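Pasting the structures here.
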Structure I
Amino acid sequence: MSKYLNVIAAYSIMLLLIILVGIFQSWSVALSIFNYCMISAVMTMGANIQWGYAGLINFGIMGYTALGGLAVVLVSVAPVSEAWEVGGLNMMVCILVIAGMVFSIRYILKKIKKTQQRNYLVTAIIIVGLILLRMISGPAIESIEAVDPAKTGFLGGLGMPVLFSWIVGGLLAGGLAYVVGKIALGLRADYLAIATLLIAEIVVSVIKHEDWLARGVKNVIGLKRPVPYEIDLQSAPWFINLVEKFNSGKLNLINSVTEKQDVLKQLVIDASSIYVKLCMAGLFLLVVVVLLIITQKALYSPWGRKMRAIRDNEEAASAMGKNIVKEHLLIFILGSAVVGIAGAMMVTHDGLFTPGSYRPMRYTFVIWVMVIVGGTGNNFGAILGGFFVWFLWVQAAPIALFLINLFTAHLPETNAIKIHLIESAPYFRFLMIGIGLLIVMRYRPQGILPEKIIKQ
């Protein structure tokens, strides 16, 4: 039990901070922060699997997050029948052409020795394939995007329950990781980081500009959720009665019937938001707990010890017969799949898919800061880093605004400096996160909860 005292203390402080937000701001805001903290925690667990377990630097987290979000659209949105009629078949043919290109190239690379002839064949397949894709997809894309572009203009999805998209998001991210790993895992350190970042930018760029896939920058709104909608709860008799019963003491103090109805209406609105967020929190917490149990068992299993041995000394591990390339590819796929699940969770929580919002700062570098602050190689540390940094990211503006008003209280409201500082409050998050990172690196260079190897 003593070995978990630091973990308990750190998480208790984090929970206290969220409770204080609920007391001094609102419980709806506190629950929203808690939910996003759990989504960030899933992302950090994915990054920690790659870096903490195997020492792989993946700066492409943004791309896998975006694929997870795309999965929500492809799975939960109802198919657009008009779009499928005018271009759906052609797009399916394009998928078959791509598959044919891949299998043909793989066959040639396996069966034909490395010669000039082989290079010519591969080049010819790529050129012919690209020409066919352009000929088939061009007219189809134009027809699809012309179908009621204000509301649709894309193929839609499968119309399935949104929770399936979390699994599909992990599969899509894992599939991309397999392709990227086959290409880039031979690189090391900064070269691998640059390659993964560029590939992530390509993925996001494709999603943003291919409107037929998910409306591009026009966004997809009104996505399905696995929990009730606030508007439905606000008209449900059972929920209204529950809120009225829970707040009976407060309502009984009001004599005016009209005023009581107005107060009850507002209480129902507030309670519906809290109820929905609590339901989301339950689902997210279940995912975090399940992933934590799996990752903990993996970390201290023979496989986990093998991965750490490869991380610490590749040459020695290779000399002992370990397949370094194979193990790196496996862990790269697993970590990316976890990030894809987090991306699907985030879009499900928001109820909209906005490809233009995927930027490296938010979905790559901040995630890395979370892992560094929490502690690499420690699953509890990765989760804590996700909670702490996201909390600071959200609360930096209110904290900065409080401090600005405190130190400029003697200045008139029209003072140019005061106005400028107040307008700049949202940008203080970068300063605070930077200061927090510097403090941790100075006094806890291995993170708040550093890696601990438990001897079996």
Structure II
Amino acid sequence: MNENRIKMLREENINKALFKLGIPMVISLLVAALYNVVDTYFVSGLGKQAVAAVSVAFPIQLIFLGIGLTFGAGAGSYISRLLGGNNKKEADIVATVALFSSAILGIITAVALFCGLDSVLKFMGAIPSIMELSKSYTGIFILGGILGTINVTIGNVAVAQGAAHISLKAMMIGSLSNMILDPIFIFWLNWGVRGAAIATLIARAITSLMYVMYFIGDKNLIEIKVFYFKPTLTMYHEILKIGISLLLLQILQTISISKISSAASLYGEGAIAAMGIVLRIVTLGANVVFGYMKGLQPLAGFNYGAKNYERVKEAIKASIKWTNIFCIAWTLIIYIFAPNIVALFGTDDNVASIAIPALRAGVIMFVTFGFQFSYSTLYLSIGKALAGVFLNSLRQGIVFIPLILLLPNIIGLNGVIYSQAIADALATLITIPFAISIHKSLNLETKRKGELWILE
């Protein structure tokens, strides 16, 4: 497995390598995002109050996702290196430490959220008219978040040992279960928004069970056992140095989405519901780019470390090309069919009048997202962590948060609708000099390598 992986990183056609490495994660992230889209679709049949109540809980998932990615992606990278060095025993320990650590932190996070649930929901934009509905959904949703954390962590461990198929299978069956259970629990059993949360909880439990069955079987390479839980500071350092940037990104996304809902709450339930629908649709597109970047990261990092700078440049060029193609296509589809897409989530005129222009505004600058994220990923991949984290934090953190706090006070609801588009434009402008700088650096390193080769 390791030899094939190294050959792919070193020699295989760049486009093929990027797709092989990135597509499994694209599908996984899309399936994860579909949970929320499906919940919102069926909940929309209960009215705008229900959609608004579910929408304010959405950022909570990102917290649990961030924990899962921190330990899962961080451990996955470390496990791959350990397996490459024929150190399977240490890889088993790292996998166990990552899984149990993420589960423990997920439980602690859930307890903290339960203890301050009213304050958390108010921060996320819940207004009095939807507070009780939101609490009834979120309480169960948080329990599902713990399982979501575990699933993301163990899914990344599976991918690290070359078993991406089990991750895809588990998440797809879980998502299908959610689709089947949602209408039964929400309408047939008349459980309302609580039914949507219960359906998600059961679906994630099914996904967890599939992972357990795989890892206790004889087809897996990595063994996860309780007595392998032997954490060390070195181990946590190796895991977190990769995973911490992903956690930071999810925290910033959580804050950003919370501020969107909070700003929208000034304009009533319809505005909260509308922005909730928009965020779910936009997230689907963003997750495709995020997943694809998981292919660029090892490809760029490996070849930079091997001083194969031309291949690094090829990788970034291919990454920008394919993400731009997707981003342009996604933007056109969403912009043109925005009314049809919004109509899937109900026919409330107030919601639609806000959601349609907001959805179009949310994707109008999405065409730049591939460019932005390609370079933030490149910087992280080659060990320039400070610049990478800075670029990673621009779109929904450093630039966006001040805008969402400022613009609604100046231009009202339009400030909520257009903040993301303006943030994307500014983030792109800031990224450009970083892109120029890294290409100059790669060209210089290529020249130096050529001169050394001539001297030798």
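Among candidates I, II, the computation of FRET efficiency 1/(1 + (r/R0)^6) of positions 386 and 410 (r between Cβ atoms, R0 = 41 Å, to 0.05) that gave 0.80 used structure II. Comparing mean count of other Cβ atoms within 10 Å over residues 226-233 across structures I, II, the highest value is found for I. helix-only ellipticity at 222 nm (-39500 (n - 2.57) for each DSSP H run of 4 or more, over all residues; to 500) computed as -24000: which structure among I, II? Computed on structure I. Work out the source of 33, 19, 9 here, i.e. which of I, II gives that when semi-axes √(5λ) of the Cα gyration tensor in Å, for residues 58-201 alone is computed. It traces back to II. For the structures shown (I, II), distance in nm of label points 7 Å out along Cα→Cβ at positions 250 and 402 is largest in II. Sorting I, II by relative contact order in percent (Cα under 8 Å, 6 or more apart) from high to low puts I first, with the largest value.
Taking distance in nm of label points 7 Å out along Cα→Cβ at positions 42 and 106 as the measure, the highest value among I, II is held by I.
Assuming 3.7 is distance in nm of label points 7 Å out along Cα→Cβ at positions 114 and 274 as calculated from a single structure, say which of I, II it is. Of the options listed, only II reproduces it.
Tell me which structure, out of I, II, gives 55, 47, 32 once Cα extents along the principal axes in Å, for residues 194-425 alone is calculated. It traces back to II.
Given a value of 2.0 for distance in nm of label points 7 Å out along Cα→Cβ at positions 26 and 378, calculated from one of I, II, which structure does it belong to? Source structure for this number: II.
Given a value of 74, 50, 35 for Cα extents along the principal axes in Å, point me to the structure among I, II it was derived from. This figure was derived from II. If you line up I, II by distance in nm of label points 7 Å out along Cα→Cβ at positions 122 and 298, the top spot, with the largest value, goes to II.
Every read-out reported here was derived from the displayed coordinates using simple, explicitly stated rules and does not represent laboratory data. The structure presented is a predicted model; accordingly, all values stated were derived computationally and were not measured. Cβ atoms are built from the backbone, for glycine too; each structure is taken alone.
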